[in-house]
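Below, each structure is written out as structure tokens.
Please treat every number below as a calculation from the coordinates, not as lab data. Keep in mind that this is a model prediction, so the values were computed, not measured. Cβ atoms are built from the backbone, for glycine too; each structure is taken alone.
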Structure I
């Protein structure tokens with residue numbers, strides 16, 4: 001077996017080693033080269049000390065090595081999805097705050113980083129803050145961009161946990177997913193990950209018109225819903241569910257509609273019950289305005305069909321039929 005101990009020792013003893021030097025060492029480890037235990041421990045100690053260092057350059061180097069190793073070790077689920085096998089730590093989150101300036105923005109979560117916690121999992125993170133971490137990382141890693149697809153980092157969805165049997169025991173920690181998105185979805189992903197719910201709603205409608213080739217008509221009819229491409233519907237839904245921590249999305253709406261007895265045929269009482277549950281109606285009247293934040297009822301967004309009439313008429317009836325067609329398509333597409 002080849003021995004990389006001398007090379008690792010040289011990296012450990014460098015006065016100013018680069019990130020790439022440490023990553024080369026990691027590659028040797030992954031390829032099974034032998035590294036003496038004493039040398040390996042010195043490497044670990046050097047990086048661990050760097051994560052706790054008050055020297056910003058030393059800290060940055062150590063945490064960038066940690067983050068780079070994380071990104072190189074995602075577990076591939078399929079040709080479109082890779083999942084991190086651990087949670088983001090205090091040191092990685094601290095690098096995000098330093099580089100992005102996110103902590104200085106108003107209404108942001110204040111966090112204290114105590115000595116000795118650099119390698120601990122950072123927990124208790126609000127969904128908006130976790131999303132912004134994903135956005136920062138996506139922009140930082142944009143060197144991975146392909147010709148027609150873009151790399152995005154986002155949060156794991158409950159469905160992905162269930163379908164792929166991925167253990168998830170920390171609801172407010174950051175577990176990353178890396179996915180490839182067709183470039184036409186970049187704007188929607190950006191709006192959602194920044195909690196721009198109204199813009200996300202509008203962008204969703206715009207994209208669905210584009211995909212259904214209904215831009216000239218300017219609306220989606222029941223036939224367009226029934227024949228909407230499953231891949232595109234799944235992408236849109238997953239982005240909404242991930243960014244909202246399971247509060248918003250077509251699949252969420254479909255489950256609520258079915259839970260109140262909804263079928264493929266329209267029924268007044270069932271539609272009113274559904275619309276009251278998700279905040280589109282109060283009693284027998286439609287609400288004047290939608291709520292574009294996470295305080296909205298579960299399933300409130302997206303709402304791509306928005307007749308502004310307060311009471312039932314033929315236009316609202318058409319909206320309802322088209323929504324039911326969309327839920328039917330969501331069922332067919334296994335959302």
Structure II
């Protein structure tokens with residue numbers, strides 16, 4: 001016989017209820033863990049058929065290798081701009097220690113004139129706020145921007161940096177959630193999740209850049225008139241280099257993408273680097289190909305050559 005407790009419930013019944021609660025809690029933890037691993041697998045650049053074959057250890061390994069390949073670090077900011085999480089590779093790219101950044105305002109490391117820009121990216125627009133209409137549900141809003149951040153690495157190891165700042169390209173999302181208050185939905189909380197990455201360094205002596213079959217390299221004046229293009233241009237667009245030398249890039253893209261290119265051009269001239277969004281590039285024999293360009297201004301410090309733009313264009317279709 002099992003002795004009853006003071007309220008008449010047997011100890012075995014209480015023990016059984018405790019075990020059931022423990023099982024339910026473990027089941028919920030496993031469910032949440034599986035959801036997070038599934039989300040993580042979505043960012044790995046592999047075909048869907050390959051992703052379904054991955055176990056959890058493989059997902060973590062591939063995700064870490066993907067981050068290394070991006071030459072970047074994960075960065076999570078609160079709506080006030082304080083650092084909620086930053087990856088350890090921030091030390092390699094900027095010389096800043098992870099623990100020194102934790103819970104500090106990230107804008108303190110951003111170039112003064114670009115702090116307001118960062119603050120604006122942390123805010124939700126009126127249009128985005130109007131879409132958050134369901135409590136306890138996540139809403140995602142894309143954020144892509146370029147800012148210059150303090151770099152304390154030596155000049156030899158800092159890569160592309162200027163005046164102690166390095167250009168970072170941030171891509172991610174604001175994830176917002178409406179919290180339900182006592183009298184109905186009240187407060188919206190959000191955080192910025194994404195990856196901050198850099199472009200590889202180039203110099204006047206690096207005339208060759210390792211290229212894949214789906215990309216070509218070009219040089220241009222600061223006004224985007226082409227001065228050089230490599231031979232892979234022809235296989236991807238039909239043009240030979242001599243066909244486009246002296247031509248403005250604005251003449252080679254779809255008119256619907258010209259405003260976007262102008263914005264990227266401004267960022268490039270201001271901050272020294274840019275990664276464009278996808279745009280339509282003219283094909284010599286008709287139609288368009290979708291492409292994306294990573295561009296860097298190559299500064300000449302000796303006076304024998306003019307500054308120029310080095311661009312690597314990835315052709316998708």
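Remarks
- Comparison of I, II - label where Kirkwood radius over Cα pairs in Å, for residues 28-163 alone is highest: II
- Taking distance in nm of label points 7 Å out along Cα→Cβ at positions 76 and 140 as the criterion, the top structure among I, II is I, with the largest value.
- Once distance in nm of label points 7 Å out along Cα→Cβ at positions 60 and 300 is computed for every structure in I, II, the highest value turns out to be that of II.
- With distance in nm of label points 7 Å out along Cα→Cβ at positions 252 and 276 derived as 0.9, matching label from I, II: II
- helix-only ellipticity at 222 nm (-39500 (n - 2.57) for each DSSP H run of 4 or more, over all residues; to 500) from the coordinates reads -15000; which among I, II: I
- Structure from which 1.10 was derived, Rg/Rh (Cα atoms, Kirkwood Rh), options I, II: II
- Value 1.19, calculated as Cα Rg over 2.2 N^0.38 Å, for residues 100-195 alone, assigned to which of I, II: I
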